[in-house]
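Following this line, the structures themselves.
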Structure 1
Amino acid sequence: MGSITAVAFSEDNQFIATGSHIGIVRIWGAISGQEWRCLEDHQTAVESLSFSPDSKLLASGGRDKKIRLWDVTSGKFQQILEGHQDWVTALIFDKNADHLASASAINDKDICIWSLAQRQKPQKLKGDSNSIQAIAFCPDERYLISAASDNTIRLWDRETGEEIKQMQQHSNWVYSLACSKDGRWVAIAYSDGIIHLWDIIKQREINCLEGHESVISSLAFCPDNQHLVSGSWDGTVRVWDIHTRKCKRILQGHQNWVSSVAVSPNGEWVASGSWDKTVCLWEITNSWPNFKGSKPTRILQGHLEDIEGVAFSPDNQLIASCSNDKTIKIWEVASGQQVQQLEGHKYSVEDIVFSPDGQFIASVSRDKTVRVWHIISGKEIHRFQGHTNYVNCVAFSLEGRYLASGGKDKMIAIWDLVSGELTQLIQGHTNYINSLAFTGDGSFLVSGDNDGVVRLWKLELGKLE
């Protein structure tokens, strides 16, 4: 099949299109997961895909500098558009599917607007200084927005072709991301202290949550998929209503940066870890976002250095924490007592996660290893080595067989816990990876890096299509 290089959802949510590095476009039934059409015409990798608003047409752009239009129902080739001088990196239809906008890589830098009925030469918008990564029509379709690889956002007048406004994003590292349990939402925290909420199905941003006064280090969705918890270097934990964009509660209990937050699977507890070496537990009463007082219900102390991560067990009984002191501690939620300590990493433990069955914990470290521990015995049962630099983040697949890890070597590794082997090494990021999350249905892996780039990977049986 080849590695996936582009993904798009149809507007009616019936189809998913994928493009591969060998030039093949496939259309899949979103519900059945079955292949609907296989479209073979691009000579090189497919870089961009876009469905028309009525879901009848699919546009594909490739490294061969060409755009192809396809009939979704029949799979028949409709039209080819030529005019770009480099890879076609972005595509978008207008609301009536009369026009298609396309953007290209650094040796071209033009945005083209094609009239699909008249088949004339495209209108060209010039002025970007770097490879254009994304384009979108404004709701009234008079304006077009482009985003380039130098983090510049430009607003264009569609009629005149003139640039109206330029916006430069200065603080753009992705510090954290989280997926809702229903697989619908992705929350992304950048270094500017703003949370961006994306709709996975429609693949667009729907809300921004503002209120933190510093970098947001960690995010966690609540089980109701309606609330989001964030932890920040400003020392606070905040609870948000993702639809109203309002901060419902501010939880204060730490004396230093909050490095990690977690929500128990039953939604009854929020945990936060901090550089003040403590874990705070807040108990929730009745329903979100009602807490028992503004102070932590319990404060867990015992780590000798900064805490980097916290995680709840699937049965809500345990909370785990990892630290720069090279240890992982496991605590009872009900009593706050430490019940286990896992030791073996040679350097700081950066992230931890429980397996879905609650029997194991996976950890990653600056010692470049990924380790899996049996909780009751405290024994290390797997030690995966393959990363060439710090490993920063880790996530279990939904069924618990696969483990994803990412780090400073810019790679995502997929490990098979049954065979004990590395099954996939995913390349694509150009800066180090600091966030990983599987969507709630296990179909996608989301990754974020220090360039501010968030990638969505389509997974099947632990392997990229």
Structure 2
Amino acid sequence: MRVAVLTMQKDEGRLLESWIAYHGQLFGTDGLHIVDNGSTDPYTLDVLGNAARAGAKIFHNPSPRDFERKGEIISRIIAERCRRFDICFPLDADEFLVRFDDRQPTSDKAAIEAELQEFLDSGKQVSRLLAAIWNEPGSTFGHHAHQYKVGLRSDFPVKLDLGLHLYDHANRRDLVDAELIHRGRLGIMHFHNRPFADTLGRARLKLAQRVRDFEPATLRDYNGAGGHLIKYFFMTPQEYYAQFSKHEVDLAPLFAPYGLEVPFSRLPDEDASTLSAAIAAKPKAKGKPAPNTAPGLTAAELELFLSALRVATNVLEFGMGGKTILARGVVRGSLVAAHSDPAMIEKVRGEIGAGPGSFELLHADIGPVGAWGFPTSKQQNHLDNYHLGLANRITPDVDFFLIDGRFRVACAAMVAGAMAADAVVAIHNYRPRPHYHVVETVLRPIAETGELTLFVRRRDVDADTIAALFADHRADPR
């Protein structure tokens, strides 16, 4: 098979050199298509010249406006110049293609080619690359994350966006019909995280055509393309490097077969000292469970729970306790948890530690409660505060729901009615409690260990089925 890999870059220097060497050894240099967006760095220009002599195709689109048209330009090259290839991968110059076996990436050429053949044999038009490893600068390690890049057949008519995606991030949905998408095991290593000064400089370069100035007030008000870069202008170097201590996957073995170092694994001396100081000063989470235990979870359940949390961005929990405290130390975006017992809320608030994202603890007021937050009053006029009181928190950006408290079936039905298509639901104590199993009319199990089960929404479920399930269990606090 013939594979094309396409990118647009400017002054990426050694990173571009690694990108060319890596993908060139995987697929052949003649499959590399590089759009240069006006590089002036001598080292980068030498890299481009060497690549051209080795057979890579170099295109020159030097203006800032061309960068804003990156998706359009790459789409046109695919349509006009790549028909002789079987598969095309539009990637950024900091993205390296890999295959995942469970959560472990591999750069093995035969393994990647086997996965590519599965895509071709599937008859699908687009290969969704869901898994990713983001690098941690100053080390050879990275951590798991989501992303939305694609591979595609060269004859597929494509209109990529600025980020080279076929995905509507605002509404969390693919822009291609589901029956055209192959969901295999390909993903990327993403070297987004650079030395701090480099990160700040590139953020300024990318935003220069999008903001009128770099005053703090202007930056805070900006919410357009590249808005994820704004945070770097309000960080100190120590705050920046304090983010990188997960160390989930060592990437060195993936680059070694190609004679390459892990990009950005070596920092300037000043940055290396700052990184060491940041890690040493990082707050330790109070009440954080030991690595192999968590309240109510076996070691195997904990491993499954953490594997789901680590790829989640925003979490909504119906219930509160030890898992909330554990999630606080992992969740990168927002963590929102609700409980019916004010005493439990205060207990968690006193024990919860620091974390990379934000958290909010809410009181679901259902009146007087007893053990485990069960309602003790026979009056039911407040019970809806538990599930319907959180209905407005089920937004498209929540990608992980933990149902671990009261009214579990009703909560599962309500979540199924509003959750994003790619979100995951976790229910603990599921298998040994048969009265929970009715949720499988609206949710489909995808993983299970012990008493912890992960679900996604059933594709064929209809609104009437969801509404009926909620109505039948609306007042059942189990």
Requested in this report: Compute distance in nm of label points 7 Å out along Cα→Cβ at positions 252 and 356 for each of 1, 2 and report the one that scores greatest.
Outcome: 1
Query raised in the report: Who wins on relative contact order in percent (Cα under 8 Å, 6 or more apart) among 1, 2, i.e. which is largest?
Result: 2
Query raised in the report: Thinking of 1, 2, which structure, once distance in nm of label points 7 Å out along Cα→Cβ at positions 164 and 180 is computed, gives back 2.0?
Result: 2
Report summary line: Comparing Kirkwood radius over Cα pairs in Å across structures 1, 2, the largest value goes to 2
Query raised in the report: So helix-only ellipticity at 222 nm (-39500 (n - 2.57) for each DSSP H run of 4 or more, over all residues; to 500), computed for just one structure, reads 0; which one of 1, 2 is that?
Result: 1
Report summary line: From the coordinates of one of 1, 2, P(r) over Cα pairs in 10 Å bins from 0, in percent, for residues 148-307 alone came out at 11, 37, 31, 13, 6, 2, 0; that one is structure 1
Report summary line: Rg/Rh (Cα atoms, Kirkwood Rh), for residues 116-387 alone: greatest across 1, 2 for structure 1
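Read-outs throughout are calculated quantities, based only on the coordinates presented, and are distinct from any laboratory measurement. A quick note: this is a predicted structure, and the numbers were derived from the prediction, not measured. Cβ atoms are built from the backbone, for glycine too; each structure is taken alone.
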